Structure 1
Amino acid sequence: MRLTEETELSFISLLEERGIRLEGNILKVLETDSEPFKDYIQNGLSKDDELRKKRLEITRQVQEQNKELQQKAEENDKLMNEIKQALADADQAKEDALNDLDLMQKKSQFELIGSIVQVALWIIMGVGVITTMLYAMALFTGSVDTTLLGNTWSNLFGILLTNSFSIIGTIMGVKYATDDKSSKKDE
């Protein structure tokens, strides 16, 4: 493709005055006999090669950065998944610890209740045995005040029996009340 001499001079002056030149494949198809325009085309082709190399280098850098960013994003996703798993594990451990604590509290309450019942029964039996022995001794020795002792013995056994049922009822009520609260908590 040939241009007029005037057009060639216009392109050369445009480069000198404003720094604007022809670029790309158009330079490969231009033909001229003018030495200044041949230099213009050669300089344009070499500048175009340089610009292509720079653009290619920039494209490669961008691609490498994109690969790095993609790897970082994958690492971040992996870390986020690990954090979520660790959080779920921590929540499960907390739930297990709370369940263990609740179980230990119930066990200690049950043992305490058992101890209280055992001591109460020993006291009731001790008082009952002692009172019965005193009453029996008074009967066998022929004491005259057995009426007062008999009434006392009868009243004492009534009170002990009532108190023992009261203690057992209270303990059973506490046991069922704590069982009811724990079953409501689970729901």
Structure 2
Amino acid sequence: MFHSIPKPVEERMRYLEQIDSRDREYGTPQARRLRQVPPETGRFLALLSSMSPDGLRIEVGTSGGYSTLWLALADGAERNKIITFETSQEKAQIARETFKVARIERLVELVQGDARQQIDRYENIGFCFLDAEKETYIECYESVVPKLIPGGLLAADNVISHRLELQPFLNKALADRRVDSLVIPIGKGVLISRKI
């Protein structure tokens, strides 16, 4: 998977990494930045998705589509479609361009809107990546976990970098008897919850 990244995907990854780096360097306001995962987290997500059971792939918080590119590598054989949610019209437009330029449009369905109002429509989730506004984590978690198939995974980003803000979410996930959960110190910290 990592040794054979298609050139259009790799080129778009580099492009988005440059935008993210520039935005951080020049102090672009949080709301306008892409706020994407670092490459090591992207690789980790691709591995997780590739090892999770067959089922729908859900991403909450598309931004410019960087993490979606990593998820698409795991599902390049088209065994599972990725449904990705983004509330920002501007970021959704960048993501649409990303999917077109990287030639993964057939693998991805971009839903512009709040995932909390739409996840209930989906069943049999094999993998979910949660990387949205931190105040939405608990609601998204509560919507996704009942829809996870046995062995299905939920990965939530920023749980170390935003630990104070996300502590109630972490407490809930780590105490939830429906899942086995663990915090992995990669990137900004990723919580992994596996449906029992």
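Values in this text are rule-based calculations from the coordinates and carry no lab data. Owing to the predicted nature of the structure, the values given are computational and were not obtained by experimental measurement. Cβ atoms are built from the backbone, for glycine too; each structure is taken alone.
Quick check: 12.8 is what I get for mean count of other Cβ atoms within 10 Å over residues 45-52, calculated from one of 1, 2. Which structure matches?
On the way: 1: 12.8; 2: 20.0.
Structure 1 accounts for this read-out.
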Identify which of structures 1, 2 gives the largest calculated value of distance in nm of label points 7 Å out along Cα→Cβ at positions 5 and 29.
2
To test your reading of the models, identify which of 1, 2 gives -33000 for helix-only ellipticity at 222 nm (-39500 (n - 2.57) for each DSSP H run of 4 or more, over all residues; to 500) when calculated.
1
Where does the value 34.0, 115 come from, among 1, 2, when Rg and Dmax of the Cα atoms in Å, for residues 37-116 alone is the thing being computed?
1
Calculated from one of 1, 2, FRET efficiency 1/(1 + (r/R0)^6) of positions 109 and 141 (r between Cβ atoms, R0 = 25 Å, to 0.05) reads 0.70, and the structure in question is 2
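Ranked by relative contact order in percent (Cα under 8 Å, 6 or more apart), which of 1, 2 sits at the highest value? Numbers along the way, then the final one.
Values: 1: 13; 2: 19.
For this comparison of relative contact order in percent (Cα under 8 Å, 6 or more apart), the top structure is 2.
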One of 1, 2 was used to calculate FRET efficiency 1/(1 + (r/R0)^6) of positions 53 and 149 (r between Cβ atoms, R0 = 41 Å, to 0.05), giving 0.00; which?
1
Which of the displayed structures (1, 2) returns the greatest value of Cα Rg over 2.2 N^0.38 Å on calculation?
1
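Matching task: 18.4 is the computed value of mean count of other Cβ atoms within 10 Å over residues 101-108. Pick the structure from 1, 2.
Values: 1: 11.2; 2: 18.4.
That value comes from structure 2.
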For FRET efficiency 1/(1 + (r/R0)^6) of positions 13 and 133 (r between Cβ atoms, R0 = 35 Å, to 0.05) computed as 0.00, the structure of 1, 2 it came from
1
